[in-house]
Every structure is written in structure tokens, then in C-alpha cells.
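In what follows, structures are represented as C-alpha cells.
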Structure 1
Amino acid sequence: MSALPALTLTGARVLGQGGLQVAPLALAGGRIAAAPLGRAVDLAGCTILPGIVDIHGDGFEHHLAPRRGVLRDLRAGLAATEAELATNGITTAVLAQFWSWEGGMRGPEFALRFLDALAGYEAVGTDMRAQLRFETHMLDDYDAFPETVARFGVDYVVFNDHLPHDALARGARPPRLTGQALKAGRSPDAHLELLRALHTRGAGVPGGLDALATRLVACGVRLGSHDDRTAAAREAWRARGAMIAEFPETAAAAKAAGAAGDTIVLGAPNVVRGGSHARGVDARALVAEGLCDALASDYHYPAPLQAARLLAGQIGWPAAWELVSGRPARALGLSDRGALAPGMRADLVVLDSAGRVGLTMAAGRITHAGGTVARRLLGSGAG
């Protein structure tokens with residue numbers, strides 16, 4: 001699918017290096033152009049911002065499996081995911097897929113189906129890329145996992161440990177065991193036995209992780225940790241080459257990441273609701289302390305836009321929008337997006353006078369258009 005013919009968006013406030021200013025924005029060949037050209041589209045009263053770069057989100061799960069076992073062709077779910085992303089101004093999306101003992105759509109078998117479907121999916125324009133969330137205690141998968149990463153070109157791996165260690169150490173039955181077992185297609189007893197077996201192999205995890213991380217880094221894979229609770233934990237992950245700290249659960253872990261220059265990813269839903277649903281640290285407080293490099297959708301694709309709008313009243317639009325566009329783009333090594341500057345990809349979102357997403361473009365392709373913005377665009381003869 002090709003980009004739109006050259007056109008210039010006029011009359012809108014455009015977020016550039018000098019902040020929000022009324023200025024023309026020219027697009028040509030899927031890039032931001034240096035000077036006005038092509039058809040003019042009057043967007044007076046609107047605001048044009050760089051497209052949102054969502055560094056971590058698993059909201060796509062709802063589209064891939066609206067009910068257990070319903071969708072056989074995952075590409076239909078990916079199309080629905082792209083539509084939701086575009087409606088919320090997201091032009092680059094990192095789809096965070098589990099590689100977990102949890103099984104079901106979080107197990108390795110489903111992860112392979114997902115990766116295969118994503119590789120074969122022809123997007124309208126949204127850059128949809130995979131992150132694999134590898135559960136640390138799956139020691140039997142350590143040897144083959146890098147081969148899967150290389151085969152599908154995955155360039156971002158995050159390490160998780162969701163085992164209920166406290167309950168298992170006490171010999172207690174972990175909470176939510178039955179529900180987890182049913183989702184995985186196991187009996188509760190079989191699921192509990194698996195958890196116990198994984199828990200007892202914990203001594204082999206640190207050394208195994210050292211070797212696995214070394215292999216992945218050597219292949220150019222970006223590594224991150226998830227839910228760090230202590231400064232020591234963050235330092236251990238950094239020593240392995242994991243320079244991204246996703247959703248640190250404590251201020252101490254976040255401060256350790258910040259002091260070392262690690263990339264700190266926080267949840268946009270945490271900002272919107274004013275606290276973590278999992279009783280972690282308040283993301284707004286970390287943003288205020290400068291301990292945030294990127295806000296991610298986490299589990300709710302509308303959240304980055306909502307969070308940026310909320311924070312704009314505190315730190316201004318340029319700084320707030322950097323957390324959902326420019327800085328996550330740089331954290332992912334994507335130097336061609338995150339700003340509306342000549343030569344950059346034409347990734348942008350247009351908010352109408354009521355603050356709704358009226359237009360989303362990715363590499364100059366329209367991925368979403370609605371309301372007054374769509375009527376103006378169509379009236380210009382574009383598209």
C-alpha cells in the first residue's frame with residue numbers, strides 16, 4: 001500500500017521543536033517534507049502531533065482470542081488490533097507476547113503461531129513488531145529460544161518471573177490456580193505440579209540467564225527486565241545487558257535505573273488512574289521526579305493519549321508527548337520517527353477541536369480517519 005500523494009496540512013497547531021505552533025506541515029512520499037507542496041488541507045482548530053510509539057502493549061490478546069479457541073486465523077485478530085491502535089493514534093506498536101509456562105495463548109506454542117501470523121500480516125500502515133516476554137524459570141527452553149528469536153527477527157526480549165514463589169516456598173496453594181490451569185488446558189493438580197517443578201529449579205536460573213542474555217545481546221537483541229522490586233535486582237539485570245526497566249514496582253528500583261541511565265518504561269494506565277492496579281509505585285510521582293523515559297499502553301491502547309493529555313497540564317505538551325513518541329522511539333533505536341521534522345517518517349496523529357483522534361497516518365498512509373478531519377481531507381480531494 002502506497003503513501004498518499006503530496007499534500008500540506010494547514011491551519012493546525014503543530015508540535016515541533018518550538019512547541020505547539022500554527023504552521024503548515026507538508027507530506028510527500030511517506031515522509032515529512034521541508035516545504036509546502038501538493039494539495040492543501042485546512043485543519044484549522046486541530047492539533048498535529050507525532051505518532052504514538054507504544055513500546056509495550058498486550059491489549060492485542062483480546063483481539064486474538066475474544067473467546068478461547070474461537071479464532072483460527074490470527075491475522076483477523078491482528079487486523080482488529082491495527083484498527084484499535086490507529087483509532088488511538090498509535091503508529092508504531094510493540095506487541096508484547098508471552099513465552100510462558102502459563103500455557104494457552106501465553107505459552108510457547110501460541111507464541112510461535114503469533115509470530116508466524118505477524119510475519120505474514122500485511123498492515124495498512126502501522127508498524128507492528130513483536131516483543132517476547134520470556135519466563136526466567138523455563139530452563140528447558142534456554143537453548144532453542146535464541147533460534148526462534150533469530151528466525152522471526154525479534155529484536156526485543158524482556159525477562160519475566162511470574163511464578164508465585166512465596167506461596168510455593170510455603171507449600172501453599174497459589175491464588176488463582178484453578179483459573180490459570182483452565183486457561184492452560186491443564187487440571188489444577190497438573191498445573192500445581194508444574195509450578196512446583198519450575199520453582200525447585202530456581203538455583204540454575206541466574207547462571208542460565210547470564211548465558212542466554214549473552215547469546216541474545218551478541219545477536220543485537222535489545223533486552224529488558226520487568227517489575228523490578230529492588231535496586232539490586234535492577235543492577236543484576238543491567239550486568240546482563242538488560243538496559244530497559246519495564247514497570248519498576250518500587251521507587252528504589254526506578255532510582256537505581258535512572259542513576260545508571262537505563263531506560264525506564266512506565267504504564268500509561270498507571271498515570272491515568274493515579275496509581276498501579278498491582279499496588280506498585282505511582283507512575284505520576286516517578287514522572288515528576290524525571291524517572292520515566294516512556295509511557296506504554298500496557299494493557300489499554302487508549303491510555304498513552306489519555307496519559308499525555310493529563311500530564312500536559314503539569315509538564316507541558318512537548319515534554320508529555322515526548323514520553324509517548326520521541327523517547328520510546330529512541331529507546332527502540334528507531335531514529336526515523338517520534339518528531340515532525342523534514343525527512344522523518346510521516347507518522348502523525350491529528351486531534352480535532354474536541355481532542356478526539358480525527359486522523360492517524362503511518363509512513364504517509366491513512367490508518368484511521370473520522371469526523372470533521374476526515375470530511376476536510378476528503379473535501380480536499382486527497383486519498
Structure 2
Amino acid sequence: MNTREFGTRSGFRVPRASIGGMRLPQDDDEAVALIRHAIDSGMRYIDTSRGYGDSEIKIGKALKGGYRDKVILSTKWSPWVSRIHDTDDASESCVRHRIDESMRRLDVDHLDFYQIWNIDTREHFEEATAHGGMVEGIQKAIYEGQVGHTGFTTHDSVENLLSYMDAIDWCEVILVSYNLLNTRYAPVLAAARERGIGTIVMNPVGGGKLTEESVYLARIAEGVNAVSVPDMAIRYVLTNPSVNTIISGISKMSDVDEVMASAASGPFSPEEMARIDAFLELVSIEHTGFCTGCGYCMPCEHGVDIREIMYAIYDERYWGFSQGARARYEGIKGAKAEACDHCGKCEPKCTQKLKIMEEMQYALSRFGEPALV
């Protein structure tokens with residue numbers, strides 16, 4: 001598989017598709033065979049975590065027999081995502097313990113990358129980068145030869161991330177979510193690329209959502225000569241010049257084969273990207289004027305979960321995810337649309353000036369009855 005420079009700070013090159021270790025098969029032998037199939041197929045970068053169950057252990061088994069030398073191995077941890085012991089914190093000493101533990105679980109003598117897992121707020125960024133914090137601990141592990149490189153994964157706001165960029169000279173790679181359903185991190189990817197930081201994209205198929213049936217998306221995929229909606233989703237992400245590689249969660253052999261085939265198909269043409277982007281603009285909240293999820297309409301005195309109902313309507317009406325929208329509606333824990341008594345108290349609070357009572361009636365008509373089998 002063709003490789004791409006992994007930023008300019010790390011010195012690595014990576015293939016367009018990489019291994020995500022979150023959804024490996026439960027059976028060890030099956031997981032080992034799958035990981036080795038992915039490596040043999042051209043995947044090189046492996047992303048795992050201390051918090052992914054026994055993923056590290058399975059990967060360690062797969063890397064025996066010479067496979068360790070074929071990969072770029074990365075794991076990650078933070079106390080705010082996965083507290084292993086009650087005393088865990090964002091200190092230098094604690095992250096050193098976690099590094100040692102991951103190396104034992106992976107059964108390796110060094111890690112190519114050790115990343116801070118999910119910097120999601122400014123507070124967590126400041127904890128990680130404080131004197132005596134995680135970054136200093138990882139840097140000492142790098143100096144001592146346990147770790148080669150570092151970076152972080154994130155779900156923080158775009159505004160926060162852009163403000164960190166000139167203060168993270170220690171960061172060599174960054175991992176964000178980016179896909180057809182969520183392109184908001186595009187400016188972060190571009191800013192990272194400008195600074196030589198390697199970029200990794202998770203959830204290129206929207207966490208599996210883009211595998212759901214959608215007449216609208218299928219029509220767009222056909223129009224850009226993609227073999228399927230997931231194929232279109234992967235190629236859309238990889239067409240972005242600021243994306244170095246994607247990590248794909250693998251649980252079966254076909255997961256590897258399909259993502260590799262999509263990566264090998266190459267980028268979309270400017271005309272094809274324009275067609276996809278036109279659809280994304282058409283269904284965007286800004287264009288539709290639909291619910292932003294601000295929650296000002298809540299709480300409803302009858303317990304109706306207006307926001308979740310509106311999310312289900314949006315998925316069904318604009319994206320064509322009929323089955324997924326119904327499942328989302330049926331999974332709402334609060335009161336559903338049938339509890340709405342049309343009091344109208346929510347509507348004056350809506351920043352989008354939506355006719356919420358009519359939308360509740362729409363939801364009832366679309367999702368209120370059991371699906372026909």
C-alpha cells in the first residue's frame with residue numbers, strides 16, 4: 001500500500017488505512033489471525049489503549065513471530081477516561097506506571113507512540129501539560145527509550161484545539177473524529193498539518209452509522225462512482241490532504257479487505273468532492289434550520305425528551321436513516337412524542353423557531369407504531 005508522510009515531526013510514513021484495536025474478536029486465536037491479516041494486507045500503524053479490555057494482550061500475541069518489526073505500535077491512557085486504580089491521576093509518576101503496564105500487556109520492549117487519551121476540555125489539557133504532569137512523564141519515557149513518540153487523541157472543541165496548536169511543540173500526532181456526518185474538525189486537521197503534526201482520523205464511517213441503509217446517500221455514492229456508502233465515506237476522508245491515515249475498527253476479515261479496497265481506490269476528483277459537499281451543505285443544520293440540540297426547549301413538564309426526538313427526526317428526514325432513526329426513537333429513556341399534550345410552552349424558547357408540536361406529531365406518525373416486519 002502507498003504510504004504518506006506521518007507529519008514531519010515523527011519521521012514515520014504510514015499507509016492510508018491503519019488498525020484500530022477497539023473491536024477485536026473475543027477469541028484470542030481469531031483476533032491474532034485477524035491482526036496478522038491486516039498487517040499482511042498493508043496496514044502498519046496500530047492504535048490500541050489500556051482501556052480497550054484485553055486489546056493490548058491480543059495485539060501482543062499477534063506481534064510475535066516477527067510481526068512487531070512490521071508495525072508502528074501506539075497505545076494510550078488518561079485517568080479521566082479509564083481509571084485503573086483509585087489513586088490514578090494525571091501525574092508524571094502515574095503515567096510512567098501505565099506505560100510500564102501497557103508494555104507488559106503488549107509484551108514489547110518499547111512503544112513507538114504513547115498518547116494522552118482524549119483531551120476533551122481545557123482543564124484536562126492543562127492537567128496533562130502541567131509541570132510534573134503526563135507530558136513530562138511521557139517525555140522522560142522517550143528519553144529512557146521506552147517510548148519513541150507522543151501525541152494525543154481528542155474530542156475537545158475546535159476553538160480550544162486551535163488555541164493549543166502553538167503550545168504543543170511536544171505533540172507529534174493528533175487523532176480526531178472526522179467523517180461525512182461530522183466534518184467540524186477539518187480546521188484542526190489543517191492546522192496540525194501546517195505544523196508538521198501527523199494526523200489520524202477515527203470513525204471514518206461514523207462509528208458504523210454510515211453502514212445503515214440510506215436512499216439519499218446511496219444515490220450520492222452512485223453518482224461519484226463509489227461501490228457503496230461506506231466506500232464513499234472512507235474515500236471522502238482520505239481525499240482530504242490534511243489526513244495522513246484513518247484507523248478502522250476491525251472485527252472480521254472483510255473489515256480489513258473492504259477498507260483496504262477503498263483506500264486503494266484513490267481520492268475523489270474535485271467534481272466528485274463538490275457533489276458530495278453539496279449534499280452535506282444541503283443537509284447541514286445551518287441550511288435546514290433544524291434543531292441544534294441547544295436544549296432551551298427543555299425540560300418539558302410532561303417529561304418529553306424533545307431533543308432526542310428531534311435528533312431521530314433529523315436522521316430520518318434529512319439523512320434517510322429510517323431504520324436507525326426508529327431505533328434511536330425507540331431507545332429514548334424519557335417520555336416520547338405521545339406524551340406531548342400540545343401545550344406549546346416549548347416553542348417560544350426554540351432558538352430556531354421550530355414548530356415543535358408539529359414535529360412531535362410527525363415523530364408519532366413515523367416512529368410511534370411498531371415497524372412492520
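The numbers here are math on the coordinates, done by the rules we state, and not lab data. Here the structure is a predicted model, which means the values were calculated and not measured. Cβ atoms are built from the backbone, for glycine too; each structure is taken alone.
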If distance in nm of label points 7 Å out along Cα→Cβ at positions 202 and 314 is calculated from each of 1, 2, which structure is the one that comes out at 3.5? 1
Upon calculation of Cα extents along the principal axes in Å from the atomic coordinates, which of the structures 1, 2 produces 66, 47, 42? 2
Value 0.8 of distance in nm of label points 7 Å out along Cα→Cβ at positions 258 and 290 was derived from the coordinates of, among 1, 2, structure 1
For distance in nm of label points 7 Å out along Cα→Cβ at positions 330 and 354, which of 1, 2 scores largest? 1
Value 22 of relative contact order in percent (Cα under 8 Å, 6 or more apart) was derived from the coordinates of, among 1, 2, structure 1
